[in-house]
Structure formats: structure tokens, C-alpha cells
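Undergrad: The structures come next, written out as C-alpha cells.
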Structure P
Amino acid sequence: MKRIILTLVLLAVVAVSAPAGGMKDVKMPPAAERTLDNGLRVFVVETREVPLVTLRLLVPAGSVLDPAGKEGIANLTADLLLKGAGGLGAEEISEAIEGVGGRLDARAGKDFTVVTGDFLSRDLELGLDYLARAVTAPDFPGDEFSRERSIVLAELQQVKESPGALASREFTRALLAGHPYGNPVNGYPGSVESLAPDDAVAFYETYYVPKGSILAVVGDVDAKKVMKLVEKKLGGWKGEAPASTVPDLAAAEGRRVIVIDKPDATQSQIRFGNLAAGMNAPDYFQAEVANTLLGGGFTSRLMNEIRVNRGLTYGVRSGVSRYRDGGYFVVGTFTKNATLRECIDVALAEVERIRTEPVGEEELAGTERYISGLFPFEIETNGDLARWITEVEFYGLGRQFVETYRTRVDAVDSQGLEDAAARNFRAGGNLILVVTNYAETADQLKDLGEIEVIPIGEIE
């Protein structure tokens, strides 16, 4: 019900203007902006129709900064922020927040950690107080550290029981080998097992700083009062992180084929792809349209050819994962062992086709309408607005990225799409990873490229 109410509110608040292509662009509500003396950037959007407010603090403390051998520490640090802070225990914090019907949590991603909360407007100060405690005075109690680490380890052990999850993790790990973007946010069993509370303290003290962090407050609030509250709660937060040392992504030459041998597998998981441009790519919108047409929707080419026309799988998708310092393209699907090679060949052929053949006007227009039609639903709620505000600022995209999104999608032409596909998607010179019963499928794979076989028992 709350989401429905917020949707109606924001549909009334978000104004529209008509771009040249016919689809209406969205207009984000105005935001008050201020940078505190400590470097924290604050954005406040007033939407007064319902008495609710969302808080979203983005801190540039993602898993890309995990030290080698301590993969998972950004994730575990985020998990612990609300498990003891400012002298209050986890239960006290939880009871205080739940006692007013609020929500506050923290999670880490590749590029950053976010602390998000939803409260009644009258409880804004309480929400800001607990958010500030979490990010400025976490206690990292030993018992909570052990408990959270055990939860993460249990989740990691389950990955090997899910061939799909294992294939996705190991594909990214192999494609981005040696780069921190290639590691899962929650780490590996061995790295997480080795972590201690002092590691979380060290990570927090190094990267949880106001300079570079972004706070969005969206809801039934008064911007001037919010700015004073933020100054009161977070103005004393100090620190500046060291200069980024994230290495450049480097593509391997030629095709690589990795087989994870799972002798009891009756189906084969397939992942293939290559490095691609990051969030600030000049051909972002062309690649977005190309990917949606190729494999980003239920009526995509990959879905039609592999599932509908040939019945090789129940599902297939392509995607471009984008980060601040690079990204990658991947196609993912699964099929019976007997049709493994056919499925790979058909998928590779579709990738090559979108790279080299012009797209017809009707197919292109339909894809653009699909993307543009869904986009307004991504800015429905207070939380959606807070997410867009913080992330376009973090990536340096500016609010025009949102406000011209549909116009720029509509402006993609066939040649621009083909060029972006040629730059970002590879049918050759890529990595192919399969989880399969290799004894049963070896003959199908033998001429794809040089094969590295890894028994599943050797996978961490």
C-alpha cells in the first residue's frame, strides 16, 4: 500500500515535457543542495503529499576497495554498522527504529556502500540520529562480528550448490581475473573466514569519510530544517579517504574457454562475454538499446531464437554490468547437456549479427518504446528518487542523465546501435565458461578454443 501511495504522489509531482521523439521526458523535482564544511554533499527534495521521508547515504566504500586476501570486508563492515553504534547494542538500535515503524539498513556494492532508511516525517530526526550513529560511531562488537561472519559463510557455501550462481560468480572472477571488480561483494569462504574485527575497524577508518559521500533526503520535509538537522548530526563527521588505487581493467587476448566439471550435472550452465565500458561511456544509451534488443527483455532476439524457436532453454539474458572504472558484457543461459554446443553457437551467432547487421526501423522503434515505457517506473518512489540523486552524482552524470533519458534512448539510430554493439559485445575474443558434465559434453566443446578444465571440488 505504501508503494502505491508513493507512486501516485510522485506521478503527480514529477512534471513532464515532450522531446522530439514523442516520448515524454521526466522532470525530477527540484532539490536543495549544500556541501558541508567536512565535504559531505546533501540533497533535499520536498514531496509533501504524504508524511513519509526516505534517507539514503552513499559512501564510496565498496568492495572494489577490499584489500587482497580480505575480500568481503566491505560487505561485512556494512553489515555491522547497525549491530552496535554509539554505545548502543544491536537490539537497542533495532527496537528504537522499529518502535516508530521505521527501517534502516546498510549494504555494500562494488563501488560504494549505502545506508538507507524510511520513516514517518515526524521521526526524521530520530532516523538521522541512528544513521549518523551507524556511520560515525560504529562499535564493531566481537560477538556481532562473529555472528555476521557466520551468516556470510553459510551463504557462500550455498553458492556451490547452485550451478547458476556458481557459473555467474566464476565467470566474473575469471573474466576480471586479478581485478577487485572480479570478486564477489561478499567475498570467498577462505577470505571471509580469515577476517577479524580489526579488519572491519581498519576498513571503516580508512574509507568511511564525509568527503565524497552523498546524502539524499526525499519526502515530506522542509529543506531548511533538514539542512540544519544534517549539520547537527553529521557536521562533526571527519576524514578524507586516500586517493583511489583501483587498477585499470585489461582485456585478455583471444578466446578462453573454462569448463567447471560437475560430473552429476544433467544441465549445462553457460556464460560468455567480455570487458565493456563503464558508467561514463559515451555510447551508454546506444549500448543500452543494443543490449535490450539482443537479450535484455522477454521478446529479445536471444529469447526468441534460443527459447521460442529452438526450445533449447527456459531463459536467456544478456547484460552490461557497469561501474565507475569499467564494466563487462555477459550472456547467460542453461540447456540440456546434449544441446550445449548448439545453444552456445546460436547465442554467439546472435551476438555477431547485432554487431554487423543493420537493425530494422520497426524492431529498433519497438525496443526504444519498451525501454522508454518502463523508465518512469524507476523514479516512482521517494527511494527511487534518492537512489538516482546519489548515484548520478557519484558517477558524475548529472540530473540531465535522468531528465533526458527517454529522449536519448529515442535518438539511438541503427548505425549508432551497431557501432556500440561492435565496441561492447564480442562473439570472438571473449571468455566462455560452462558448468557441465565434461565427460558427457567434451566432444561438443573441443573446437571452441583452448580449454581449461577445473573440477568443481577445486572451486572455493
Structure Q
Amino acid sequence: MLSSRCARINGFQEDLSQTPGISGVLLQWPCTCLNYQHRFAFVHRALEIVPKMKKMNPHVVVLGAGFGGLTFCQTFNHRAARVTLFDRQNHHLFQPLLYQVATAGLSAPEIAQPIRSILSDRPNVIVLLDHVTGFDLAAKTVRLEESTLTYDYLVLALGGHTSYFGHPEWEPFAPGLKSLDDAMDIRRRVLLAFEKAENANHPTGQDRWMTIVVVGGGPTGVELAGAIAELTRTVLQKDFKRIDPSQARVVMIEAGPRVLAQYSPELSASAERQLKALGVEVRTATKVKSIGPGRVDLESGEIIVAENIIWAAGVSASPLTQTLGVELDRAGRVKVSPDLSLPDHPEVFAIGDMALVLGEDGQPVAGVSPAAMQMARHVARLIENEFLLSGKSPRRPFQYRDKGSMATIGRSAAVAKIGRFEFSGFPAWLAWLGVHLIFLIGFRNKVAVLLQWAYAYCTYKRGARIITGLADSTKQ
């Protein structure tokens, strides 16, 4: 009888070892028959306490494994808390280099890494692949496709998606660039167009296949236009016999008065000069009226016939923000409180592209990766402090520290602003290379990208010129 009682005690001790917060001293009591009545009294009392302690272990739910969500999980260090990270994809994507996948400079695995691999050393973080369908902020629940999850704190880092400014019908003819699937699709379309041009028997048909229009003169548009121009003039030129890819027409359309409007006029002018030196036809103060199959209609009445049209003109927040029941701006971003929480819901935070955060100058903080990462660290520290001080910690407002910005245009061509310093050309290009290698996740990815860049720089070649999805393209 005594041995069976001791076995029950030991079994219970093993159960307790899985429960954070129980003293290690109590867990290591030896099983002896002396004073077993006291031990059973302890067991009885612990049985009442453990369910309460499990409820006390707070649950933090993070939606999205972009720069914001991933940085939060890597920064948050409260061991007693449970963290559940949800994402629609199984990988974290280094979006600043996505355009290089679209233009055959890099392959997809070189700028992405499995989320589980990145967070494998975080025992309190559970990674789940699922789709979020809605929220009940009053009940503190997140609705998933087949289940519902309860949270104590919710971190929204769902990012953004391509915005066509009220013209979703343009999307089939002018794909955007937000995911690896988008990049692979654009790469296939561009490379396949030159194959079609090689087969064409009439110059008019060749011109149509060899015309590429990029709509948008922001960083993504500038980087895409420059990379495509380089691809046609220094790489594809040597691959074809019946056509001359160096004569391809690359047109970049910007509705505003200058490209890279967030930079100074001097840097914008420098970027435009570098684009034109690569052969890009820059159209500023030009608005698009409509986009159809193989054509772009401008408000001026001009029609540009092009087989490839790429949309890089706008980004809006995730459509899920519309289900939150809170105030949004025109781009669908959540108007958060100074501490990045939702008004009337201090346990819910929005970070990254889906949050409208005002800087010290009163202007919205740019939707760039450094901003998302800073927001994530701020929220992680705030929640940690509230756990340590039982929710009595005063919340400090978020302050964005702009460490600079840069955009690459092509080989040895870029613009950069770091603090008060502005520079362009080769020095800016070197700075751009260094910064992106530093922030790229994974040692293997860093080495692979560095080798690809070195190879391309020395040989004027790009190794990721494989066309996939030909079966799908025949259905278009």
C-alpha cells in the first residue's frame, strides 16, 4: 500500500515538472515512506493550485511571421508565457531582395528560410500554419479556418498587400510583387516574353513582347526597372540570335513629379539619371487611366502596348484589419495609440505595415522593415514589463529612430540617406550590399547571396534564369 502511494506521489511530481512555476525543490522530494501523510497533503493542495497556475501562464498570440512578428518572437523572453505564432506560409521572406528573384538575380530559397528553423531554439514558441478569418476582441479570441484561439495578448503583424487604388480588375494584367509566388510569376512572364519574341516573325510582334512597363516610381519600382534593364542589356543580350534584347523597351511610370518622392530632390534626380543611364524610359507626372491585356492607357491619351506590365505603385494593409471594428485610415491601417495598442483594447497591438504610426514630424512612419522591427521590440519589452510588474508598468510611447534608407538601381548604382549624409552611385551601392547582407537571416543564405552577387558582378550573368510554370502559361 505504501509503495503504491509513493508511486502516485512520484507520478504527480513528474506531472508537475511540466508545469512552469512549481519550485524545483518541491519537485525533487525523495519518495520515502516517512511522513507520507504530509506528502499527500501537499499533493492534494497542489492539485488545487496547478490548474490556477496554468491559467496564470499568459498566452501571447502573434499573427504574421514577417519582420515584425518574427522579431517579436526572437526578442520576447518571458519564460512563463506561451507564444503561438501563426502565418499562412511556412517561411520568413526577406522582402527587400524579392525583386532580385523576379529579375533572375537570385533563387527563391536564397531569400527565405523556414520559420520553424529560425525559432527552433525558442522552446516557448509554437509555430502553426493556418489562416486567420476574423477576431472577437471583446472575447479575446482569434478565429481560424477550423478553430478558435484564446489569447491574453495579441500582436497583429499581418503586413500589407498590393493596392490597385480601387481598380482590382487591373490585377490579372499587372501583377504586384509581395510574395515568392509573385516573384516567380513575374520572372516567368518576363523570360517567356523574350522567348516569344525570338519566335515572332514580324518586328511589331517582337516590339510588343520586348516592352516592359513598371507602374510606380517608389523603391520597388525603381529597383525593378533598373534590374530589368540590366537583365536585358547585359545578360539576355548574349543568349538570343534573332532578336537584340538590348533594344528592349523598359518604361517606368510615376504619377508624382519625381521618382523616390520620400528622398530629397537631389537624390531623386540622381536616381532618375542612373535609371536613364541604364536605358530606362522614366515617365514622371504621368497617370494611368486603365490597364488591359497587353496595354496601358494613360490619361494623356497615349497607349503603351506591352506584353509585361508590373504594378509597384501602392500598398495597403491586410484586409483583415477591416474585421477588427476599429478606426482605419484610407490605406486600411489601424490608427493605434502611442504605445502601439488598439484604442480601448490595451492587450492588442498592431505593428508593421498594418499600423498607422506617426513620427516626431507628424508624418506616418514608413512601412519599411526597420520600422516593423523597432515596433516589435517595443511591444515585446512592454509586455515583459507588465508580466514582471503584474500589469502595473507604465507604458512608454513608441518612438521611431530613422537610421536611414537606401534603394539600389543597378550595377554600382544606388541612392542612400544615412542620418544627415546623402550619397549615390558606387558608395551607396556598396552600403546597400552590406546592409542587406547583415539583415538577411541565416548564415547559409548570406553566403549564397554573396556568392551570387560576386558571380554576377564578375561575369555579367545571372544563374536563376529558369522558366517554370509553362503549363500554366499556355492557359493565359
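Undergrad: Work out the source of 1.08 here, i.e. which of P, Q gives that when Rg/Rh (Cα atoms, Kirkwood Rh) is computed.
TA: Q
Undergrad: Supply the structure label, taken from P, Q, corresponding to relative contact order in percent (Cα under 8 Å, 6 or more apart) with the calculated value 23. Each step should come with its number before you reach the end.
TA: Numbers: P: 23; Q: 16.
Computed on structure P.
Read-outs: derived from the displayed coordinates by stated rules, not from any lab. This one's a predicted model, so the numbers in the text were calculated from it and none came from an experiment.
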